[in-house]
Structure I
């Protein structure tokens, strides 16, 4: 599903414009699977993208152009994703009707479901389920997506500044699900009695955390939080009077201390920096407590709205923030659910021309751009 499509052309590139960096990947069909034939990533100026919104079109466009030259992309068509507070996803219900009637009904009633003025919004929808209610009426479960038009315009303008064309803009949450969850879902057979369970995805990037709940392979709930990797880094920088880059290096080197372990800092951590490392870990522990509370509120809200699902017992952790040492165990304890690391490359072959070491190091950051590229091939 995409927010809107503009047509086709070539084998499009999945383009993920993040707060700290841009990732791009190109896939091609390969004997029933997909082959990753080109990949590139580049840092972008701080402040050019803020909480998922492009605010400096020139800087972002220039960075995309540099990435295309650096990685050797020749394809000019891209599929990109958006996730921020100006993208709204809602599950709504309507009596059964054909697609044209549903489109008209949704546009007439959309303002009841979204906080964006309807004249400023771009709308799309997908029917994700059907059931019969207590009155024996057929009902449709519809995923409604709305995006603020000006925000989309800035995103497109940055891509066009790089001389590229956009085939599709997708909701980032849907792309992440596409790359991490098999069509039948992570837990297709597991139930609590006769009550189905859902799977959660926590995608932690630099500027945003995207929370998605999936039932039977379909996204049913999404929420975007601005509490993400950069907040962890900035908290260290502020407390220890470090630059952002120094704080980022310290965060990655120290990580969170192991739960229940006597040794807190990783083996090999520089002796002369142990005091600073201990301080960084204490800061990270406080921050991760806030982070867990934020995730819990979102999951609890979903469960209060769900008609069948009563538990979320499995969480998939992804995004560059997933590389923070021991984050998965803290989430597992705090959310009382099994946490597994996302494996977006599990069914994708890496072509010989692509550095296997570079791809392996970046795998946690790849679900979004891979899901976008898959969207293009599945059109």
Structure II
């Protein structure tokens, strides 16, 4: 079965995990520090914190800002629910701003319009741009909007590890206060489950580090005692996970190049159909976490079901990422308005398999069958 995403593990990955098992340090050992230093260097950020998941990373990032309960965040409807759930965990509300129809990221023009409302100017203190599919947002403009409105910027870079914006790695925090990443099994690199946080702000880093492990701090005069000085959580990541992440990080450039190669293959071999693709900003390089194509003629729900089932019979399982936040049952009552671009993307797009272990033969099989079915239903 060809899924939309999948991890790539090799013998060296397994050897790294075995080394940790042999050493006996299963949590908060030396591989944790090694990973944090290596990743901070990779993205050119001053500080990095490894945690148990991308969701934990988001929660710590928002909580570290210590905002008032009346404050809000603003993000995009086209994201995984963890982005907005982390706001709720942190006792703040959130709003949504629609995406740009070309790059599928939060639209800066719509964001400016959102802040034209004085109530939003006063209450919205965090902007959370999501790099959809690994394609960088217009961070320079978002940063400008944030500064004008006295707001923080937290980049949800869960899908964008390895991406670049204006020659800087996403995660450098050049245009943000904090960036967060996921190491879920389908992401650029994996630790099984896990998350990474980067920042250039030492105060925020220390706050998040403290909260990662129950808010406990060792006392200088009695080093055998850990005293709770802040509310905290059990967001520690194991050394088995960090050792795997270190091994994977060594191959990240190879992973990114392979994804670029797959994208070029798809675009070349799907050409001629009435479809379009996600566009990357100038001076940016995508991590290509997703390969998204849109049916320009607007595919009906019935035809989408037929397409899904026909491909599934051929062991090709596409995904549709994501159901817009305002369409989830839990959040439906909160949002009365529609977000046209996000909803159109969900209705008319599919995500094809894209991962490192796909062979040329696999890709030929996928495009051959997709082209055949597109013609069959005249999509």
Original post:
Comparing structures I, II by FRET efficiency 1/(1 + (r/R0)^6) of positions 126 and 262 (r between Cβ atoms, R0 = 41 Å, to 0.05), which one has the largest value?
Top reply: II
Subject >> Rg/Rh (Cα atoms, Kirkwood Rh), for residues 182-237 alone - highest-scoring structure of I, II >> reply: I
Original post:
When you work out distance in nm of label points 7 Å out along Cα→Cβ at positions 102 and 286 for each of the structures I, II, which one comes out largest?
Top reply: I
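Values in this text are rule-based calculations from the coordinates and carry no lab data. Quick caveat: nothing in here was measured; it's all calculated off a predicted structure. Cβ atoms are built from the backbone, for glycine too; each structure is taken alone.
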